[in-house]
Structure 1
C-alpha cells in the first residue's frame, strides 16, 4: 500500500461508522428507507440502472453500501471495493437489514486482485467524489479497464473540477491546474463537535482537471459515450458534479 493510500485508510477508519450512524441513521432504519423504493436511492443515476438483474457490478469506493444495497435489491451481484473497515461494518449491517447480500473487499483499490476480478464486471459504478484519492489517475483508469468485461460499462460520477477554483464563500481561487498532493479534511469531520475535530486525521488528495480525467479514460482504452454536468443540491447555477458513461 502506497503512502497516500495508507494515509487515507487511517482517515477513513476514524469514526466513519459513527458518522454514518449520525448522517444516515441506524442500518436497520436506513434499510427500511431503501426498501420502499431501491431505484430512488440511486438518485440522478437511476436511469442508468434500468435492467441490472443478473449483472455483476463493482462499486469502487462504495463506502457504507448506500448504492450497493439498492443495486443488490434490484437483482445485481454487487461487489464493493473500499479501503475502510468502518465503512464495511455499516454496509454489511445495511445489507443484512435489507435482507440482501453484497460482497465487500477491504483493501487498496490499486491492489485489487486481477487474477480473480480481471474482466469480471458488467458495470463499474463510482460516485460520491473519489478521484482525488488517487495520485496516479492513468494507473487508476487502466485498472478500471482491466476490471470490465468486453462491452462493459463505466459509470463515473465525481465532483466537477471547476469547484476547486471556488472557496467556501464562492470567491475565486487560482488552483485549477495544481498538480501536487495536498492534505485535507476528511469529508465528514464537520459532522462532529468542534472541540473534537482536531483529533481527526487528514486525508491525502490530488485534484484533476477535466481534461486530465477524460484523457486518462481515453488513454486506458475506454470509449466515452456520454458526459453530463449537474447542479449542486441547492440547484446552484454552477457545475457541481459530472457523470461520465464509457464503454470497454
Structure 2
C-alpha cells in the first residue's frame, strides 16, 4: 500500500489521525516565539521556504515566501487567515520541480511520515539550500519525568521519532543537531513543554494535542493521568521535581536538525 492509499478520511498521511485528534490542536499547540526564532535562524537568508507537514502553520516565518504542504483537512482548516493556503500533498510525493525552494522546514512532523526516507529525499530534491527539522531526539526522551508517570507515552515517542543518524544519512551533506531549550512558559503544548507545570497534563485537551497519547489505550491513559494527579496532590511530584517549577528552561529532547547540501 502506498502512502497515498493509506491516507485516512480527512487526508492524514501519517500514523496519527488528525481528523480525530487534531480538532482542538491549535488551542494548545501555539507557536512559541523563542523556538520560532531558533527555526527561523536555521533557515538563514532563504526567501522561498517550503513547509512540509505544515499543520496549522506553527513556526512559519511571515516575512518570507512560504509554500505549505499539509495532507490533513482538519489541520489545513486551522491555519490562520494571514497564512498561505496549504497544498494537499504528502512529503513522499511533493508536486514541485527540482531545486524550487531556497530552504525547507518541517516541525514535529517527520516521526509521522509513512516513508521517512522517501519524504526526506523529496524535500532534498526540491530544496537548493538548508533543510531544517524541528524534532525530538529519541535518545534524550528519558530526561523528562513523564517517563516515570506515563512510560508507554514515552516509549511510543521513542519508537516513532527517527534517530539523528537516520535523518543525517537520508539528507546527506553537512548535518548539525542543536538542542533547543524549552522555556518554562512555553506556549507550544508538546509533552515536555509542561516540564514545570505538571497540572497541565491532567487536562484532556492538552494530552490530545500530543499525538503519542492517542497510541495508548484509553484505560491505560486514565491510569497514568490518575497516578500523576495523585503524585501532585500528595506532594510526591514536588518532592522529586518541584525545582522545575522555577527553572527557566529545560534541556529535554527538542532539537533542530539542519542539513545543507
Kindly point out which one of 1, 2 the value -0.82, -0.93, -1.28, -1.32 was derived from, the read-out being log10 I(q)/I(0) by the Debye sum over Cα atoms at q = 0.19, 0.21, 0.29, 0.31 Å⁻¹, for residues 127-182 alone.
-> 1
Out of 1, 2, choose the structure whose coordinates give distance in nm of label points 7 Å out along Cα→Cβ at positions 79 and 215 equal to 2.7 when calculated.
-> 2
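FYI, it's all coordinate maths here, none of it is from the lab. Not measured: the values here are computed from a predicted model. Cβ atoms are built from the backbone, for glycine too; each structure is taken alone.
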